[in-house]
Structure I
Amino acid sequence: MNLEQWLAHCESLHAKNIDMGLARVRLVAQQLELKFNCPVFTVAGTNGKGSTCAMLESILEESGYKTGVYTSPHLFDFRERCRMGRVIASEEQFVRHFERVEVARGEISLTYFEFTTLVIMDLMASSELDVAILEVGLGGRLDAVNIIDTDCAIITSIDIDHTEYLGNDRETIAVEKAGIMRAGRPVIISDPVPPNSLLECAQRVGADPWFIGRDFNFMGDKQQWSFVAKGKRRAGLAYPALRGANQLFNACAVLAALESMRDRLAVTAQGIRNGFSLVSLPGRFQIFAGQPTLILDVAHNPHAVSALFENLDAMGFFPCTHAVFGAMADKDIEAILIKMAPIVTHWYFCDLPTDRAINAADLQDKWLKCSTSPEKSHGSMSTEVKTQTFPGPVQALNDAIANANPADRIVVFGSFYTVGGVLEHGIPRLSAPHLQSPASPTTIQVGLQNLG
């Protein structure tokens with residue numbers, strides 16, 4: 001079977017999309033004799049995991065190490081989930097390890113995520129890596145990647161998401177994230193207001209916790225920033241190429257993780273400089289200059305959307321902000337809409353190609369209910385804001401382009417499916433003429449740049 005056929009096969013194996021627990025995955029891993037012969041970083045958290053993995057990868061690669069990175073979900077190509085030496089794995093590599101996992105599982109039923117996680121970890125473990133970086137998919141304690149004992153755990157921000165599986169408050173959710181901690185191993189915690197349960201879990205496990213603000217920290221001005229951790233100081237650092245004020249917390253955690261592992265993975269000052277300057281990750285407050293300006297962001301929960309709002313607010317004045325939005329049905333949609341309300345002048349709600357998504361008509365209905373409810377809108381919503389619905393992200397973006405003036409901006413955000421949908425055929429480059437007289441024709445052209 002080819003890769004597409006294997007992925008379809010994986011979707012048909014298990015009765016549930018998500019079935020928390022490690023027993024079945026661990027049994028198959030034992031049959032595979034799955035083991036990493038290199039240092040392993042495991043990254044958990046509500047938001048910032050992908051950015052943290054990308055910065056860690058970039059610095060280590062620039063310092064001469066061959067890295068393997070597992071991250072999920074993908075934007076539009078499944079192969080994005082596995083990078084080795086900064087290059088996504090080939091279909092042939094994937095297929096070979098799908099076959100191995102299929103044989104190893106026997107009659108054991110695996111979810112799509114469990115099966116594909118085993119495939120990618122088996123591929124990485126066989127690739128003679130210098131270092132492996134594993135991103136947790138959901139939670140931590142019962143996530144499939146947690147069958148691997150990490151050498152250094154990183155826990156990014158903790159907030160409310162996936163409440164059906166992780167709990168309804170930060171303290172409970174933090175316990176699930178803390179499941180990646182290991183005795184005697186460092187755990188880097190970059191949440192500036194960490195739940196108390198993280199320290200309690202670290203003490204109970206016997207891990208070595210590093211808290212931002214206590215064990216490591218940063219300071220800086222508009223030109224550069226400095227990092228300090230347990231007596232070690234790095235000054236004159238350039239800001240990461242990934243945009244957004246929240247990225248400095250992720251960058252700080254990366255340096256703390258590397259400092260905690262310096263006896264096994266020494267990195268150079270030049271590697272750090274180059275790593276931060278060259279790091280890239282599609283869909284994380286990604287700005288494309290044009291007329292209008294285009295911003296892509298996979299923010300899909302209230303915490304991430306708050307950061308998106310602050311970053312948009314810091315961009316300066318734009319006459320209108322057009323928002324293309326699609327999301328999963330289990331998200332706190334009302335909170336997301338309320339947070340973005342003060343800045344959005346036109347909503348383009350879109351359907352997404354998955355049964356888990358809320359449809360565009362229901363998104364529009366939620367907006368209308370919020371905007372007409374004094375209890376929910378708190379005066380931040382206007383019933384005069386335009387709303388439209390579309391069968392997909394591309395159609396929504398095209399209509400936003402048609403409606404936007406050159407000085408406006410378009411924000412595409414929400415699910416990975418939303419951002420991935422507009423990136424599937426390349427990066428949209430928006431080019432409109434300068435404002436002309438009413439009698440002059442106005443045209444808007446969209447160009448595509450291959451993602452490479």
Structure II
Amino acid sequence: MESHDDILRAGFDEYREFVNPLIAQRAALAGEPIKIVAARDGLLRDVEGHEFEDFHGTQAFDHRNPTITAAIREYLSTSAPSWYPSRVNPYAGRLARRLYERTGYDNAFFGCTGSDAIEAALKFARMLTRRPRILGLEGAYHGCTFGSVSLMAKGYLRDPFGPFVQGTESVPFGDVDALAAALAPGDVACVVVEPVQGEGGVRALPEPFIEALCELTQKHGTLLVADEVQTGMGRTGRGVLATERWPRRPDVVVMAKQLGGGIMPLSVMLTRRELFLKAYGDDFASGESHNNTLGTTAISCVAALAALELLTPERITRNQELGAWLKESLRDALTGSPLFREVRGVGMMMGVALEPPDHPWVSFEHLGFETSGVHGQSLISPLMCHRLYRRGFFCFTCGHDWSLFRLQPRFDIPKETLERFVLAVKDELAFIEGLQ
């Protein structure tokens with residue numbers, strides 16, 4: 001059996017050769033830290049010993065959180081199976097109960113990714129309502145399966161894959177009148193929304209739109225589906241779910257990413273038992289119509305149970321308070337720069353919007369990238385991220401809007417680290433200004 005060190009010596013090059021050469025090429029061109037060989041004290045460490053704070057958001061409880069790791073090790077020391085052929089998994093049962101205690105939703109479908117949980121929600125909505133249409137919002141990102149891609153914002157992540165799922169449509173972000181008109185015929189199965197659009201530019205749904213969304217979906221008998229893959233698990237500082245303060249609870253909530261503690265893949269579609277039985281109860285066999293073979297492995301559920309134990313009210317409150325401080329600190333530090341537009345977001349989910357440099361050399365076209373994938377996109381956020389890698393911060397650009405870089409720090413990040421980050425952003429923005 002090969003050793004861990006053997007894999008690290010050759011595996012990065014093997015990824016480029018046998019997995020996805022385009023991702024490997026992009027990461028190399030961007031100067032991203034690639035050869036990461038260790039995770040210690042919440043930080044990533046590369047082969048040269050450089051350390052990085054990861055702002056991608058999936059590692060809310062740090063990379064290799066010791067509590068979650070210990071729970072997995074304890075489970076592996078038992079003789080319990082990880083997969084149950086009957087699908088009746090006691091670990092999934094316990095996790096579903098814990099989620100009910102934290103969210104109030106008493107029915108759970110588990111998957112591996114946010115994409116397959118969204119797919120389950122779309123099928124569930126059509127099964128329950130027997131209606132053909134599905135609405136999303138412009139600027140959305142819900143995953144990579146055909147159902148979720150059909151609701152994707154127009155662009156390189158969506159356009160090549162048409163034709164899309166029949167009946168899927170998008171309405172303008174925050175447009176109450178457009179939403180009302182789309183729902184008026186009474187044939188919409190569900191409306192799928194992100195409380196804060198991530199790839200769409202860290203755009204929080206406006207309060208008037210949320211109120212109309214809750215009222216109109218209830219009026220027309222349309223299911224309200226909240227995609228909390230990024231905003232859930234306390235990320236926004238508003239509770240386990242960002243939608244907890246909405247005028248009415250969504251009929252369906254989807255979570256993933258942080259749910260598995262950053263170690264195991266796991267997603268969940270939460271709804272009410274009465275709705276699930278109304279949709280599937282006439283034929284017990286239909287309850288397996290969206291079955292997922294490895295979506296309820298015991299080991300993934302063990303990781304999630306440990307993560308929920310770590311998600312204390314104190315951590316959620318800290319996310320709210322520290323996020324507000326970071327937002328204000330970034331605004332104060334960057335105001336006055338001609339390249340700074342605004343800081344968006346809530347809690348520990350925010351984005352920094354920048355203006356493109358007024359110089360013909362600072363463009364993808366000048367650098368020779370004239371392919372459709374980057375044509376018309378701003379270089380400013382990729383350039384800023386490139387500069388921040390050198391300062392030990394692994395940030396990333398919003399997929400639909402390359403003028404913003406997104407920040408989703410780990411929950412236990414020290415305030416002192418964020419103070420260094422604010423100074424680094426200020427310094428690097430000044431450097432880019434000097435290129436003009």
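Rule-based calculations on the coordinates, nothing more; no lab input. All values derive from a computational prediction rather than experimental measurement. Cβ atoms are built from the backbone, for glycine too; each structure is taken alone.
Can you say which of I, II returns 0.40 when FRET efficiency 1/(1 + (r/R0)^6) of positions 25 and 65 (r between Cβ atoms, R0 = 30 Å, to 0.05) is computed?
The read-out comes from structure II.
For FRET efficiency 1/(1 + (r/R0)^6) of positions 265 and 289 (r between Cβ atoms, R0 = 25 Å, to 0.05), the calculated result is 0.70, so let me know which of I, II that is.
Working: I: 0.10; II: 0.70.
Structure II accounts for this read-out.
Assuming 1.8 is distance in nm of label points 7 Å out along Cα→Cβ at positions 97 and 185 as calculated from a single structure, say which of I, II it is.
I
A value of 15 was computed for relative contact order in percent (Cα under 8 Å, 6 or more apart); which of I, II is the source structure?
Considering all the candidates, the number was obtained from I.
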